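There are structures below to look over.
Since every read-out is calculated from the coordinates, none of them should be taken as a lab result. Computed from a predicted model, the values in this text were never measured in an experiment. Cβ atoms are built from the backbone, for glycine too; each structure is taken alone.
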Structure I
Amino acid sequence: MTTVNVNVKADALTGVIGNFDHQPLTRPLFLNSVPKCGSHLLRNIIRMFVPVEQQYHVQFIQPQIFHQHYGAFADERNFLSWGHLTFTNVTAIALGNVRQILLVRDPYDWVLSSARFFISDQFAGFELLKEGTLSIEAILNMVIVGIPDKAPPLRDLFLHNAVAWLGTGVHLVRYEDLVAAVRDVDSDHSKRFFTRLFEACGIERPDDWRERVRIGSDRKHSWTARENLTGMSVEIPAELPEVQKNLVNFTAPGLRELLGYD
């Protein structure tokens with residue numbers, strides 16, 4: 001896939017994290033995700049529970065540059081790192097002793113989120129999609145079936161970034177469950193959700209965990225949050241149209257059920 005440039009803004013969480021006490025990680029931790037599944041939300045929340053010096057800020061790790069960042073997984077400092085890594089013999093071996101969280105999203109909503117991002121000012125590379133000449137349905141179809149040399153089909157992306165990791169010891173998190181737990185952070189359900197997540201991360205839950213979740217999940221810290229995207233030439237619908245739902249099901253049969261979506 002062709003390399004594209006993404007416009008990012010400076011991180012504002014590092015100074016805030018230092019205001020809290022932390023227990024160091026005893027094993028490396030990698031937050032893996034399918035692109036456009038809420039990776040910044042998960043990352044910013046977990047960062048609130050890990051010492052800054054254990055956070056691997058060098059790079060958002062992806063397949064094209066994976067070989068340059070083995071240290072994120074093998075360093076004795078036990079880093080927290082994050083990125084989008086496909087399942088291969090090389091990555092599986094490198095992450096063999098690493099705690100791994102795998103974040104996914106309902107493929108129907110993933111299509112909408114990806115389309116919204118592709119036509120925003122924050123994403124550089126798909127300029128022809130931003131001219132306003134394409135219908136929203138055409139853009140959604142391109143997201144589903146892929147764009148040659150620029151974006152893989154939905155099926156391939158979910159297969160290599162998510163499905164192939166299942167059953168290998170990863171802790172699966174659905175974006176929708178994460179959002180529900182954040183929105184109702186005072187509930188017992190949220191407590192159970194984050195308790196399981198912290199255990200999978202090797203993090204002892206502190207008494208002030210709710211405060212940290214609120215800070216980390218603040219959407220102002222995510223430059224890809226919907227309200228922070230600018231320059232969109234067409235309006236993305238709130239729900240995927242029926243034809244496009246059928247197209248997802250035709251091109252990736254069984255995917256939603258495999259990930260736990262009805």
Structure II
Amino acid sequence: MSVNSRGDKTQGGIKSIEVGARVLFALEEGRGPMTLSQVAAASGLHPSKAHRYLASLMRVGLASQDPTTSTYDLGSSVRQLGIESLRRIDPVRIASARATELCGESGHTVNVSVWGDYGPMMVAWSTGTHALPLVIRVGSTLPLLDSAVGHCFLAHLPRKATAEALRTQQRRGETRKLPAAEVESLRERVRADGYGRTTAPIILGLSALAAPAFGADGAIALVVGMILPAKMMTEAETVRQSKRLLAAVDDISQQLGHRSEP
């Protein structure tokens with residue numbers, strides 16, 4: 001059992017480190033410079049105790065203090081740790097693991113796609129319990145206007161990032177052509193709903209749902225799609241599975257370092 005100099009102890013851990021983490025989390029959640037009283041209140045500590053922890057955190061670069069305003073903020077070491085943590089994240093691995101869980105929960109086929117040179121590229125596929133009249137190979141490019149996955153990328157990527165891919169797909173006959181107003185309406189609908197939905201656009205008898213996951217920078221990182229027989233796509237099933245899908249992409253986004261706006 002480890003006991004620190006102040007007598008704090010917990011089984012299997014060091015309480016003072018946990019308290020210090022509370023102070024760090026308070027600084028992180030403050031989203032900017034904070035006074036001592038604000039840090040103390042957010043971390044549930046008496047101001048004098050919060051001050052001692054801040055002093056220690058400052059010595060190792062995890063906190064900083066503005067000499068002019070005396071307010072506290074995160075230190076340079078936190079930024080270095082954050083950058084290294086992000087560098088080690090493998091978005092596809094994280095999303096694929098969660099997609100496999102979603103497949104098991106829903107019984108439906110689930111896939112993961114990232115943005116490629118010519119549109120959405122599928123990078124993972126988990127087969128559900130319902131037989132599907134198609135096999136889509138990992139590495140295939142999906143149509144932007146005829147897939148729920150494509151709708152998500154259209155809705156959340158900058159237009160300049162999707163414009164050339166859309167023109168190329170349309171020129172090759174890989175996706176349909178729509179008036180600009182309809183494309184814009186599609187973007188708005190996906191952003192409002194939080195997910196895309198298509199019914200038998202590519203393969204007759206199939207429907208699909210898809211939702212985006214976001215990275216620490218707030219940009220779309222990838223899209224998780226779900227394929228199910230069109231006859232099963234009732235409104236009740238759509239609501240049930242879309243909730244599961246949105247929960248899954250929210251989990252993935254959090255693991256990728258994304259923080260939703262309050």
Structure III
Amino acid sequence: MIFSVQRFLEDYFGRRGLHDLDQYAVSLANLYDQERGGKSQNSFLQSVHRLRTVFYRNNHQLNRIGFEKSIVALLDDRFKKKASTQVEYFPGGVSKERKQFEKKARRNIATLLNGFKRAVEARAVDSFWISRKARKLQARPEHIGQGLLAVFAKGVVLDSGLVQREILSGTGFVDVMVMLSRTPHLIELKIMRNRYEGATQLSTYMNTESRRVGWLVLFDARAHDRRSVIIPERVSVKHGVINNVVVDLNPIAPSRAQA
């Protein structure tokens with residue numbers, strides 16, 4: 001959502017002839033994505049007012065308080081429903097996974113994503129379902145997965161890396177990008193209901209971003225008697241290699257497994 005908000009703000013500023021020399025639109029878009037869903041309007045306006053910027057100095061005709069109120073109202077009208085669905089925490093926290101990650105001599109993306117897989121399967125499966133028995137997923141389950149991964153990754157890597165969502169790439173958006181040791185890792189997420197998909201889309205992003213390796217996180221929502229399609233650990237695509245990480249969203253209950 002960050003880049004959608006950013007583009008909206010940049011277009012709005014441009015139409016009004018406002019000068020944005022220090023990328024106020026970027027700062028405001030990031031703040032909106034991170035905080036709007038969990039704050040009241042007054043509380044969020046206070047956060048907006050604390051942003052350091054020369055935007056109002058360069059556009060001295062604006063009354064800052066009045067403009068902030070109007071711009072937040074515009075953003076809410078267009079994006080508030082989406083912001084309210086933002087994932088703000090990972091069930092059970094990530095302190096255990098952060099300690100495990102910090103102990104690793106090589107803190108790589110495979111370690112991070114496999115830790116995410118185990119954490120979701122242990123604590124966050126129910127986040128995706130309205131009723132697992134009735135096989136009814138939440139609305140926009142891929143968005144839930146994207147939010148969980150972003151929150152998990154940020155909590156695990158802390159200052160040792162950078163995590164961003166919805167990175168503009170050509171005419172599309174990469175779901176999540178994680179920067180570790182100055183290396184960007186492109187991650188696409190898909191809910192797997194029947195077919196294996198997402199590789200072609202990710203391959204296009206890899207080509208655009210000049211990356212030979214991509215990561216596809218598949219949230220497997222299939223019933224166990226419908227898992228005839230076996231997902232390989234990696235697949236070769238036109239622009240490189242994609243590593244698959246499969247997260248089981250429909251595990252067999254321990255009591256049924258024992259039976």
Next item on the list: Match the computed value -13000 of helix-only ellipticity at 222 nm (-39500 (n - 2.57) for each DSSP H run of 4 or more, over all residues; to 500) to one of the structures I, II, III, and report its label.
Entry: III
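Can you say which of I, II, III returns 11.9 when mean count of other Cβ atoms within 10 Å over residues 100-107 is computed?
III
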Check: Upon calculation of semi-axes √(5λ) of the Cα gyration tensor in Å, for residues 108-155 alone from the atomic coordinates, which of the structures I, II, III produces 15, 12, 11?
Finding: I
Next item on the list: State the single structure among I, II, III that was used to calculate Rg and Dmax of the Cα atoms in Å, giving 23.6, 72.
Entry: II
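With distance in nm of label points 7 Å out along Cα→Cβ at positions 196 and 220 coming out at 3.3, pick the structure among I, II, III it was computed from.
Working: I: 3.3; II: 0.6; III: 1.1.
Of the structures listed, the value fits I.
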